[in-house]
Structure I
C-alpha cells in the first residue's frame, strides 16, 4: 500500500461525494482523511488515501473521473501527511509564538507552497487568492506572496494562511519587544508593545510632559485622545511604551516610541517624560525601533525634528549608523538606511518625504 494525496472538484449536490468515494473503494483505495473546501465552482475535496501498490497516478486519476470528479490532482504523499490539518495548524501556531520570524517557513509548510516571498509593498486591493498565486496582507506592513504550481489554492487555504500571518504579527508585538530595560544609572523600566488599554496612561504621560517636550514631539501639532488612540494601535508599524515597573497596564507610562510605516520606509518619533530625559531611555527605545524595523524588512527609518532639538539629534548620532540629513527652515529630516550595503537608489536629500500626520 502507498500514500497518495488526491484533490478534485465535485458538484456540491447530495450524493455526489459518495459516488466519488465509491469509485475509489472499488479499486481498494482506503480514504484516511478528507477536507472539503467550498468554492464557487463546487466542493474541492482533498483526500489522503492508502492505495494498493498496483495502482499508479493514472489509475487514481481515472478512478476520480469515473466518480464524477474534475480538475483532479494526484501526488504521492509521505507519512507526515497522516497528521490531521487541525493538529498541523496548531503545531505551526506554537512555532510562531516561539519564533514569529518563521512566518514564511510556516506558510510554506501549511500550504506546501513552492515559493514564499515578502515585500514591503502592501497587498494589492482584491488580490486575495488565485489558482497558482496567493497574496496575504502583513499587519506589520508589507505582504506575502505564495506560489504553488498545483493543486490550485482555495479560499479556505487563504483564510488559514491569513490567520497564521496575523497570529505571527500578534506574537511579535507582544513578545519580541517585551523586555526589562536597565538604564546607565541603574534604573529599571519595562518596555513592551502598546495596546488600546494604555490610552489613559499615555494621556497622563502627555499631561506630565512640559509644553516644550510635546511641541518637539508633534512639531507644534496637538495630541488629542483620538490621535493617541491611533498611535497606540497603528495599522502598520509598532508603538512601544516604557513603564516604571513590571510593565502592567496600571503602571505609569514614562515614555512612548512610535514606528509608523508607509511603503518601504517607517517614520519614528519619541516622547520621554521630562524627569526621565537625559538618562539614556530615548536612545534605548530608538535602538529597539531600529531592530523592529529591520526585522520587518523596511529599507529606511525617517525622523523629523526641529533644528534646535539637539537632544534628539544627539540620540540619533549615538546609533553610530550612516544617515542622510536635510534641512528645510527650522525642520530637520534624518533618513537612516537599514541596509547600509544597498544604496538607496534615486534618493537625495531633496526627495526626503515630509512628516506624516497620523
Structure II
C-alpha cells in the first residue's frame, strides 16, 4: 500500500493510502500505540450516513462515541466547536480520549481544533473522505474555524497522530464535491510537479477511480513542504497558498457554502496565473496547461458580476497572507516552480479579479 511519512521530530506520523481500510482503523491505532485511548468520532451527518458504520464495526470493546455536525462550510464555527466539546464531556471523554475526524476538510479542520483544545489538547486521527481533504487539508496540522471576517482566522497548529486515506470513500461523493477537490491537486502540480498535470488529465471524473499512488504523490508534496516549514515562518509553506489569496477572498464574499472551497480556489488560481504571466514571466503555454486541467474537472473559471471586486478586496485584506501591510502573493515562474513575492499592489489584485470576469 502507498504510504507517506511526515517527518516532524516527535510530531511525526504516517499517512496510509489503501482501499477498504475503514474497517481496519482499530488495527492502525494499535500499531501506533493509540488503542488505549477512548475514541470520539467526529463526522458530518452526510458522511456519517455513508461511512460511520463501517468504521464503528472495526472496533471491539473499545467502542467509539459518534458526534455529528451539519454538513457544509457553515459548520466551521465556534458555536459548533463548543457544541461538540460539551457533547464529548457529557459522553465521558477526557484527556485519555482520542478524536477521529471522519469527513472532508470542514470536519477535519473542526475536529482537529476540538482535539487541540479539549482538556488542553488530546491526540487525533484524520480519515479524510474527499479529494481536497485527502490530498491537502488532512496533512500539515492546520486546524480552525471561520468567522464572519474571514476563513480560518481562529485555529491552532495541531498535528494528527495518523492519517488514513481510503480512496473508496470518494465513490459516494456527488459530482460537484468530487470535482472541486482537484483544484488542490492541480495546485500541487503547478507549484511542485508540473508532470502530474498529465496524470490528473487521465482521470475520468465520471468513474471516481483515483489511483492510490496519485493520491500518495500529492500527499508527499504537501508533506515535504510542511516538513520544511511547519509553522509557515520561512515562506516555504506559503507556497501552498497558490491561488488562495484571491480564492479565499471570493469564498468569504459569499455566504459560507454557496461556493465550494475548490471552486473558489479554481478562480483564485486563474487570477494567480494571470499575475504570474504579468509579473513573474510565466509562459502562457504553462498557464494554458493548468487552465485545461481545471476545465477537465468542470471547475469554474469566470467570476460572476454579482460578487463586487470591492467586496473581494475587503475580505482578502484580512487574510493571514498579509504581513506588515504588504501583500505576500504566490506566483509561478514555470510549471513546478513557485515563489512568494511582495511587490504586488492592491491595484494589481483588483486587475486580476476583473480579469476573472472575462
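No value in this document is a laboratory result; all are computed from the given coordinates. Remember, predicted model here, so these are calculated numbers, not experimental data.
Can you spot which of I, II the value 11.1, 35 was calculated from, given it is Rg and Dmax of the Cα atoms in Å, for residues 96-151 alone? Going label by label, the one that fits is II. Thinking of I, II, which structure, once relative contact order in percent (Cα under 8 Å, 6 or more apart) is computed, gives back 16? This value belongs to structure II. Taking mean projected area of the Cα convex hull in nm² as the criterion, the highest value among I, II goes to I. From I, II, which structure was P(r) over Cα pairs in 10 Å bins from 0, in percent, for residues 112-199 alone = 16, 37, 36, 10, 1 calculated on? Structure of origin is II.
Could you figure out which one of I, II the value -12500 for helix-only ellipticity at 222 nm (-39500 (n - 2.57) for each DSSP H run of 4 or more, over all residues; to 500) was computed from? Comparing all candidates, it corresponds to II.
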